Structure formats: C-alpha cells, structure tokens
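For reference, the structures are reproduced in the following blocks.
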Structure I
Amino acid sequence: MTNQKKVLTGDERKRNSKRRYYTKKRAPKKAASLPPVEQEKVRISFLGGMNEIGKNMTLYEYKSDMFIVDCGLAFPTAELPGVDLVIPDFTHVINNQERIRGIIVTHGHEDHIGGLAYLLKQVNIPVYATKLTIGLIKGKLEEHGLLNKVKLVEIKPRDNITLGSFNIELIHVNHSIPDAVGLAIRCPAGIIIQTGDFKIDTTPVDGDMIDLPRFAEYGKKGVLALLSDSTNAERPGCTMSEKNVGESFELLFRKAKNKRIIVATFASNIHRVQQIIDVANARGRKVAVIGRSLENLVKVGEELGYLNVPKNILIPIDTIKNYPDDKLVIITTGSQGEPMSALTKMAFGEHRKVTITPNDYVIISATPIPGNEKMVGGVVNALMKRGVEVIYEKMYEVHASGHACQEDLKLMIGLVKPKYFIPVHGEQKHLMKHAQLAGAMGIDEKNIYIAEIGETIELTDSYIKKVGTVPSGDVYVDGLGVGDVGNVVLNDRKRLSQDGLIIVVATIDAHGGYVVSGPDIVSRGFVYVKDNEELMNAARDLACRVIDEQYDSKYHDWNSVKTKVRDEISRLMYEKTKRSPMILPIFMEI
C-alpha cells in the first residue's frame, strides 16, 4: 500500500501558516547599554574665615576654572608678640594661578581686602569690586607700589560677571560700610549663594535696604548651597538699625554740654562717621580726625561721594588748640583698645597732640571683638582715672552691629531655601550655633557642613562631602617681612618676654685656650644685676670653669663649648630662681 501525501486545502494552509507564525519563538533583543550620567560637581576650598574672626578667603572650582571671593587679614593676638598682621597662606592660589579667573571682593573691610596687596605681589589676577571698595583697594595697592600693575574692575549690584564656567551676580546687602554685596554664583553644578557680611536694616543710613527680593527669586529657582555670615549667630532677635545710633549721638552731644567730645569708632564705618559729622554740624562743632586708616576713609569717602562733609567743618588735628572745648569733636581710632591706637595713647597720656582732661566726654562707639574685652576695659578704666566721663556700648545705643542676628539669619535661610547649608565667617561657637539655626529651619542635618580652614568640599545634587585639603594657615607679616616669622621665632619672643635673656661674653686665647677677658654676664629682663651680684658671680665662675674644661685649642669646637655653657648656666639659673631665661654665649678668639 503506497503512502499518499495529503493535499491541503487553501483554508487549511492558511490555518497552519498562522499557527506556525504564532508559535514561533523569537530571541529578545538586547537593550542598548547607556553610559552612566556623571553628575556636575563644584568644589569650594576655605583658605580663611573659618573658626576665626577675619582673614576671609574662599576659592571656588569647577573643572579647569577657579575664582576667589575676598582676601582679608586678621590682627594679631597677644600670643603673637611683634607680629603686625596675619594673612592667609597663598600657596594653593600660587600653584593654580593659571586657572584662576579673578577675585571678587564683597566689601571694603580689612578682614576682606587686607591681604590683597600681599597676594597680588605674587600673582596677577583681575579684581572685581564695587565703587567704594575699589577706592579703598587702590589705597592699599598704592602703598605697595602695585596700583598701575593690577586690573581693577568696578561693578555694581545686579551686575553679572563671567569668570570661566562661573557667572556671578552681585546682590546688594546692608553692612557697616556702603557698597557691600552678596553673591549668587552660577555654574553647571547649580546655584550657590554667599551672603558676605550682612545685616537686614529696614532704615539704613544710605537709603538702600538689602535686596531681599533677589535672594527670594533665587530661592524659587532652587539653590544648591548657602554660605552665610555667622558672626552674630549667638545673638537673639534682629540687628539694630544704624539710624538708631544717630539718634543716640544727638542725645549724647546735648548731654556733653560744654565738654570736648571724643568719639572712638571702627575706622571703616563710614555711616558712623557721617552721622557724627551731621550731629557735630548741627551743634556748631568742628571735627578733627585722628588715625591713618580713618583719615584715608574720610578722604576716599568724600572723593567718591559716600561722605557729605559740610564746607570748613573738618580741621587738622594740629589746630584743635585754637578752638574751645565746646566747639570740638574728635573722631579717633582705638575702639578695640589696640595698644598703639590713638585712643589708648590718649588714655595713658602718651599722645603727642591730644591731652585728656576731665572736661572731655568720650564715646566708644563699638562693641569689643571677641578677645578684646580686656583691652577695651583697660582703656575705659584709664580714661576714668583721669576724671573723664566715658560712654560705651552697654550704656547707650552708641553702636549697631553690621552683622545679622538670629532672626535675620533665619529669614535669609527661609528666603534662599538651600539644599546644603555651610556657615562661614566666625569662630567654632558661631558656626555651630548657625548650624543649629539652619537645622531648626528644616534643613537636614546631613546637608549641613561645618568646614575647617584648608578643607576642600565637593557639592553635587546628591551629596556634599570633604574631598581633600589644600595648603593653608597663618602667614605672619612683621615689618617688611612676610612669612619669615615662624613658630621658632615666636617661641623665642615669648620666652624672652617671660623669663628674659642672659648673655655670656668671653674672649679666649686662640693658642692657649684660656680666658683672656670675661666671662661677663649681661642680664636683660631676667634680674636686676646690682641686686643679684652673688648669682651673677656664680654664673661667671661657672662659665669660666666650663670654658677651661671644654675648649680644645686644637679643634676649635666652638659649638660644643657654647652648648655646654648654655646648659650649665641654664641649670644654675633654674636652681636659684626657678626661671629659665634664654642663654646666649658670645665667644671671641684672639
């Protein structure tokens, strides 16, 4: 029986064809693998202004572009004898100078402009600042012979500056000096707001209130990070308006009656100087200004139109003897009790041109910077001992801070609504308190970062973290020397100031090795020689014996002899006095 192949009808062929189509399995296509999207990131390095008052300097970095905000100085403490100024370490800036597109200065105070001349001697970077700030910077650069070598660019609030990948808008803020600005820093990683030093003054002397609407507009756009002034973070409430101080001056000038008025204030507070001049003019008094920095501020402020000085009201300090006390106001520096300031010299009777009398009425129009309370108190006490009536900040409203207090700080955080918060410009206690305020405003603790000087932090939309450190610290300016005073020199100065110096001088025969002359013992700041002859004679005998025992005329090993004399004299002095003066042996061969 033969097999016959079944012949399919047309319908059957269609059904089978559909069945085969639907039952056929196809291998799934592989999805194309996409490269991971790298987040945009911006870096911030803190070269000053963290855990300290002053020396403010911040460096921003996006890819190959960098720019700097402020370059200030700090004034030395009692722990730095002989040091004139403290400036930031510029090593990181110098190493990256080809990448730095410019410096933006937020305002003209020394803690923001004082280090500029020292930096610009080493790197040539354009400087951007507002009109008054540029005027004050020019004075600094002229002193250092740099005025015609640096590019200075005058800018104003709401201006935009492009520095490489960064675009920065200036935002007007209130402070104790005109032309202060905050910064809205834009780059592909996001918007960063740096407030600079600020306060919220609804009745400012110069008539322009802080530009809160602009900060709020950025808050609506979305701000990656806020860097905010922490100086007054411990103070509750709102900062008093500068206009209140003018009202206090009017009251106090009336109370002074026929006395000569002396007002001590910050040299940079041009608003305060204007109010003093206004009240003095209304009371028919002439005004004399003492203090180099204050005189420069008045000169620059008047030239640029920030000070309105009535004709003939200012007189040279040399001419004050030509006017009766009730027709004089003296504006002076020294509100912080600085040892070399004009007010301190007046208080201790050391000023060459102003002699304090009981007919003086002294107003200290400033709050002591943390650490200066004792010096200010010493000046107040010295003035009172001379029979002077002294008015200072706690007695009347004779000072209004230029920095925001807690309620103002919280308002700024509420307007900006940052993802990350970084408190700046203050000691650790100020930064910690500001961080707590930000936490109370709803910012997550992990999004609040308290930085240290020298740290570099990285920000993206997903994280904020420390990514390294850069060279940083304090560089001491002593006279014309910059950085040549280090810890060894400072330790020697401290030791000299505490225990004094003993010099051992001897002349030695080069051939025989015996003492020809001396040893002579010279004491400076240790003991009074005439009252301690027994101790000096013992030191002389000991030095002579050590020289005889240790000196080798064949090898002339001066160092070993000096070391032994130093050790033995030091031991003797400690045994007899329980003090350790510095011992300096000086030997000469003949």
Structure II
Amino acid sequence: MKKQEKQNNSKLKIIPLGGLEQIGMNITAFEYEDSIIVVDCGLAFPEDDMYGVDLVIPDVTYLKENIDRVKGFFITHGHEDHIGAIPYVLKDVNVPIYSTRLTNALIEHKLEEHDMLKKVKRKVVKYGQHINLGCFRVEFIRTNHSIQDAAALAIYSPAGIVLHTGDFKVDYTPVFGDAIDLQRFGEIGKKGVLALLCDSTNAERPGFTDSEKSVGKTLDNIFSEHKNTRIIIATFASNVDRVQQIINSADKFGRKVAIEGRSMVNIVSIASELGYISLPDNILIDVDQLKNYPDEKTVIITTGSQGESMAALSRMASGMHRKVTIKPNDTIVFSSHPIPGNEKSVTGVINELMRKGADVIFEDVHVSGHACKEDIKLIYSLVNPLYAIPVHGEYKHLIAQAKIAEELGYDSDHIKILSSGDVLEIDENGAEVTGHVPVGNVMVDGLGVGDVGNIVLRDRQRLAEDGIIIVVMTLENGTGQVLAGPDIVSRGFVYVRNSESLMDEAKTVLDKTMDYCMDHNITDWGKIKNEVKDALGDFVWKETKRRPMIMPIIMEV
C-alpha cells in the first residue's frame, strides 16, 4: 500500500532539451521517479553566424548524468530535426530506439554511416502498439505529415496521460496509407489527458491545412501546360508522397524520371524497398541517361528546394553541376515553401535559374505538413487536456498556439510555455517550472563534435568581420633585445598594396612599443604581447574603426 501512496505523491517531469525557441533540434525528456524516456533526437542547421559549422545537436549532459535511468528513445517521424542527432547522442546515451517502419529504416541508414548499426538496439513499432519501459507505457498513434509513418505518442505515467502530437497535419485523403486516427485521439481524451504537447509550426495560419493530394492536381496542370520543355522539380527529399505524385504525373504524361541529390537518392531507394513508393516499370533512369531522351520526355526530381549551397539544384543554378546543365526554356518547379530564414538563399537560386533563361514556378506547388489553427483546435477538442504545452516552433509560434488555447477557454495557469532546459513538474493538482537543466548547442564541424564552442565561434566571427594581423619578432635569449622584426602580416584586414603608409605607421607604433618595453625592462612574453596588442589595437581602431584580431608571435634565439 505504501508504494501506491508514494506513486501518487510523485510528479511527472517534462524537460525539453531542445526544439523550443527554434524550428529544429527537437528532443524532450519525460521523467517519473527512476525512469526517463526521451521523445525525438533531432539536429538543427547552423545559423548564418556559425562560420564553418556543419550541424548543431542538443546538449544531452542531463541524460549522460542520469544514464542509468534513461530507458529508451521514442521517435515520432523520420525528419532530420527529429532523428539527425541520433548517431551523435547515442555514442554517449546508448539505449534502445523505438520507431515506426520507415522512420526506423532512415535511422538505420544514419547509424550505418557512423558504423553504429551493431551497437544500437532498434525496435519497429506498429500503430496501436504499447511499449512498457520503467514507469511509462507509450502508445504510437497514426498521424499524417509530410513524411510517411509519422506518429503521435500517448505517454501513460502514474501521474497521468501526456499526449505528444509529434509534427502532424490532419489529412483525410493522404497519398499513401490511412488518415490520422482521430478516433484514437478521442478515446484517449475520454480517459482524461493531463497535458497535450502540440505542434505549433503553423499555429499562426488560419483555417485547415490542405491535403497532400491537392498537389497532385497542380502537378498535372504544370505537366499539361509544359509539354515541350524539360521539367525539373525541387522538393524535400523526405516528402515521399510528393515524390510519388511527381512520378505519377510523369507516368501519365509519358516522361522518364531521373533522381538527383544524395539524400533524394537514399530516401527514394529506402522507400521503394519498403513499398512506400510504387514505381511504374522502367520509369526511373540514371542522370547519365538523360542525354538519350528528348527533353520533353524527361523529369528531374532534385534536392535543393531550400537554396542550400551544396544541394543539386544550387549547383545546377551556378553551373557547377557535373551532369545537368540548365537550358533556356527548362521549366523548374519549387515544390516547397522556404523554411523561415532560408528565403534569401531560395531567391538567390531562383534569380540564377531565371538568368539562364529557365521558367521558374514557385507558387502553389506545395502544401504544408503542419496543422493550421482549425486542425489544432480539432485536436484540443478531441483530447481535452488539463494543460496545454505548445512545442515545436519559435517563440512566436508557441505564443500563437497559446492564443488558440485561450480561445478554447484555457486560462494562463493551464497554458505552459516552456524554454529549453526548463523542468516542468506536473500532476492534476498543478504544474510549475521547478528547476533548470543544462542545455545548449553542441556544434559539429567536420569530425569534431563539441570542440567548436562559443570562444572559437567568436574568433571566427571576428576573423570574418575584421580579419587578422600577425606580428612576428625575434628576441635574444636572456637580454630580451629585439633581433628581428617586429614584422606585420595581415589577412582579411586591408589590401596591403594599397595601404602601405598605414602599414608603415603601424610598424613605427610597434617599434616604439618595443623600445618602451626595453626601457622598462619588460621581458615577460605575456606582458610584451599585451603591450603589442594594446598599442596596435588602439592605432588600428583610430585609423580604420576596425578591430582585427591581433596575434603577436615571439621567437627566442
């Protein structure tokens, strides 16, 4: 009996370790007494000021410190912002991963690339199946999204049921598979739901999200209007249904299809192996074979709809693609919306393509994979949670969902907007943030994980903004007399040939500084370097209003 009492006294802790304040890097821990389960494990792409950084992954110090209590990862779907950090995080937190079939195949592909396939346990879960781990029971519920096999999770804990929607939309006519299981949402709602963690990405958009099928009609229209040109369509590699619809249109209009871009090739081969894409006989051709067919009989499906500089479409636009050259009259279709922050790069690629004479279509060939306001209201009405916890989005998206909850009659005590790292302790008697765990960005640069921190980034930003001046000199051992130099080398600061007088003056400043050090018997290298930095820094700022990085190098003979 005592154990039962103790269970009822404990609260559930919900700890987002990423994915709030931004689109990307989704990862949330749920903790009850000695059990922790984790939902999703995503990456984010670097911001513009993260020079040289390839990816950003979450800081999972909290999970590492409590590794003996972490029972497993539950993954809602196969997008990078939900699975991308798995190979990095599971090197330190190696526990089993539970996911649906396509999601598991995409995770396995990642683990294989990192040579971790044998080390990590994986379990494929069917919709409606329940997994028991520690104090938790987790049920996978069918949802729709812009990638197949997406799931919401019902997390049953002794403190109550929490429903996590994952990324979702309500699609009554999906291209593949069944519609979202609204009935199950309603059934769980009737049991009494403690909290709903709901996708906020489109919470600002009114109305309902259109069905993915509506894109098929638009594609057919484009194909029928452009019968005499080659068609190149850029979309997200992971949107398997979109790729399917492009293939359907191509088949209808008698065109062969070439797939271009590494991630696109990977996902299409994984999806067709598992039966998530049906390919008409002999419709796919290799990019090398395009030259054997007339342009009006071919379609290229490519990556690069977000203007990524190394993606296939960007390379075609800049003329750097080895196999595909953009020709005048090519029809190029952007079948995606720019993710917030990518608008500039996308516009840049569109301008390049138009300069080459291509016809570019970027309106109305896309529907979102996320629920708009009315869909979010529908989920709230079915689930009827005690607490609303908006997730997945920038702060403005979370606020937009909080407003929807207010419209539905929730007061501020029952809407909880969290920040990454907050520890929300929750049960039916109350919910409050009681602490904070370490969170942050861990940067991946090449093979280095976490070795580029804020200090290195700050240096890179300074180098990018104002360049570097290196001061080289040779001192005599013992006496500290200057034997050679100080000489100045600069990079990214000024063009030296046009600024000889500035460099001469700078050298004079350095000579005076070294004389001052000699006169005052300053022989400590650290002090000499500081004097050089201060004197040269002040001079350069006065003359140019720039602050380059100054690096004195002293050799002793």
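Please treat every number below as a calculation from the coordinates, not as lab data. Predicted model only: the values in this text are computed from it and were never measured. Cβ atoms are built from the backbone, for glycine too; each structure is taken alone.
Looking at mean count of other Cβ atoms within 10 Å over residues 147-154 over structures I, II, structure II comes out largest. So distance in nm of label points 7 Å out along Cα→Cβ at positions 115 and 403, computed for just one structure, reads 1.7; which one of I, II is that? Matching structure: I.
Could you tell me which structure in I, II was used to calculate mean projected area of the Cα convex hull in nm² as 53.1? Of the structures listed, the value fits I. I have 18.5 for mean count of other Cβ atoms within 10 Å over residues 291-298, calculated from one of the structures I, II. Which structure is it? Traced to structure I.
Among I, II, considering only distance in nm of label points 7 Å out along Cα→Cβ at positions 163 and 459, which has the greatest calculated value? Present the calculation step by step, with values, prior to reporting the outcome.
On the way: I: 1.5; II: 5.1.
Across I, II, distance in nm of label points 7 Å out along Cα→Cβ at positions 163 and 459 peaks for II.
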